[in-house]
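Pasting the structures in now, so scroll down.
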Structure P
């Protein structure tokens, strides 16, 4: 009999392992449940069945390892019926293995059935509270389970079982044994609540099979996206390099200290550059204004026309105002800093300039010296 029970247990664990390969919800945090039970327990022999019965109650913690095999840690207390004031006669703490016979022989369907039968067997510690005793106990029985609710979160069960006190007669026999004279029949009803585990699951679920064609398509799409990303990165790097080169050229132009001059028909043109949205003359452009002032001092008959321009960013109204202020900035510096007569200078704002092909280069004031 022991060999048959061992074979059934190994078969349950092996079948459960095969199931777990195609199941979801197999993590350590999955498939836990808690429960309570109550009923009656009575001696199996040497006493009237109902006359020797007393009530018992218990709590339990369950872990389902596979759809077939599970473990239960159970604590049961028998209610005292004697004249003493003790609440309990004894307690039995057990570790039990459970084999779901329906899933063992009819396979798991991906969700618990409405009605299931479990075979239960295990061992524990039996403690007596009157005359203090501590004994080795075993338990064998079955659970008749009714799984309720849409998610099968609740289980109601009827639990017939036999509990043996294995070493009650060890002083006489010298060994532990299954003796009906030291056995009790137990009939309890239990309520179990199944806790949510990983991803909200309460029970094992079948994993969705992988479609090879879909997987190949997904891999091809991923590789294509990776290629597109690499191309985008290369284009971005190239664009950044072009931007850096243009910025360098622009800075070189803005920071250029030498005055650009064109002499034709007794006129001299000089260019004062400005930074974006700026109307004040930067330090590296003061020298250009000074050269204009020196020329006007050396040539008292020369007059100066200053025309301010703006680049195309912003509205026409804003650009018109900026161009006027740039022309006025040159005139103000010539008058206030270098002492040139205001009447010799005409300042005009021209709005957005088109003097240069590069729009950014039109942030300037063009100063034209006229010889009379």
Structure Q
């Protein structure tokens, strides 16, 4: 089965599109990444998105227009990444406009029918709200796929995604579905990106490779003040987003403005690393292999800070070493969640999200759906 997975994260960089071949293997999958690309948003689109995100309150007409234009952009990304061979289906996470896990509210935009119109394929979408309806936080959802990709090791494995928000999946040796745990630890790149944009007047969008942070010094007092945020002491399940760790968090800590660009980046990288390390030291006894993906996997300063705080019990590697492109992993994950939806297999993990039961995740914008479902039945042998 050829699928395209689409993801746009909290960093607002653009659209990640992964074209892959998926072959069912027992309860799991063998995957081959055929092509991956990131289609960057224009600065004008980023500004419209920032103006639509909390704490702003955009007009409904603007939200509807953004939904349509993003759907068209996602659809064009499918065409670019798939090339001349049309995908069998598309799975789109969309772009999160609002997420309040504790309230069970999550909303993604990116019109799936606009995607279908361009891709000429069934589109799986809206993966989070089914879990919310079942009493869960709707996030994180990738732990289900992490267990498929990285499970089976002889020691505990932690899949750590460093996107705008940092989230972890803890997979014990020989883990069954109910043994897998996952949660959002707090910020990864979100605060760093916002700080760099503000300090450079928008000429730079992130701390490339952690270069600024590596030249700076951590303000220990400010770091402890930021770590006093109540979110960091919550026990899983928990999820968070821009509503808590967006630019408003920076404004709530005016001492950041007195720091140099380098010292501010070093302090914010330390915040991300320390909040991740505290959770892992508390929740994962005996250490683990930590497989890192997401944009933060390219930030050497952040990885160094993690290694320093976690110590030798935790071996940190990037997901390249586990056979998965760090930049593509989340787009790949939603492609696999789309396949699970087509199979009718619940992919919600109550131990991760707090839902009452495992939910079947996602909705479908169908295109020649009977033919697609018959192919799924043939591939899986599920008659």
Structure R
């Protein structure tokens, strides 16, 4: 059998074993249910529609156009409804209207159930000031329409030296969720690789396997097999999460934006998994008991934690941070930082290219180092093998 055939056979064994695992299926289902629950909870926490329903009594009807134009100018979604005053008061009491305007245009009176929202208050305050200004202009013999046209035409010319980098709330949410999902996927699948290596070493199965295959073939087959399963898991979770968020109205994404976010998620998971799983396999081969796996993999895990913490704590508030930009181009931090910067629109194309190239170049180097350590340590049982000894062994 060729080397490729051997690796494929080992990978197929890992895939079938992992997919048949109840723990794996239950864990995937639980993560999907958590994402769906978050989407539903976010929708319920939103407290209903974002627009404001305002009833207009007959006496305040002349203000309808002014309310609509003012609300549009300051980006407040207001929907007006012509109602009788008594019916409008009842609708406010029932919660069907957020506010009711009564009285004459010269003296705006607002009826609310408990309190007036800040956005709607700003709209009505501007409408009242405009009405007062119109009365003064008329009293002075001027034309309020001409004055309003002149005021509306006045504008400030702005010249931006650099394009804005402000991210929307949806971009921020996608970036953080992407970072969290990649971090969890890398940790869970990396630990699965480490535990698999130690399990085979503890049960002495590895001795039988290495009688038929080479150490590097066994290691690569295990990494590829578990990586394929991890890719399926991440894709299923990402698609379910996006579908739940869009279905509940939490996210309003263009299809291309959604597809782009998922594609980048999968790309960075694959690259990150290829790099970190090799490191997990190498350090796991140094120990012979499952109880020692956590201690052996802690240094590798800390590299993931650092990138994750920076990605969810510093990056959202400072997307243009030079420090974060530099860290996101370092291969060990790129898988957890660059996806967030891409989601926020804060990563220039050249930085993305540098980051991708760095990880791609590092993976073969890690493969060589990990294969050497794995080959020299996987058959040594008993006390923990020192990294220096595993490296120097022939």
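Read-outs: derived from the displayed coordinates by stated rules, not from any lab. It should be emphasised that the depicted structure is a prediction, and the values quoted were computed from it without experimental measurement. Cβ atoms are built from the backbone, for glycine too; each structure is taken alone.
Between P, Q, R, which one scores greatest on Rg/Rh (Cα atoms, Kirkwood Rh), for residues 119-190 alone?
R
Compute distance in nm of label points 7 Å out along Cα→Cβ at positions 39 and 351 for each of P, Q, R and report the one that scores greatest.
P
Out of P, Q, R, which structure matches 61, 50, 37 when Cα extents along the principal axes in Å is calculated?
Q
One of P, Q, R was used to compute FRET efficiency 1/(1 + (r/R0)^6) of positions 103 and 223 (r between Cβ atoms, R0 = 41 Å, to 0.05), and the result was 0.05. Which label is that?
Answer for the origin of the read-out: R.
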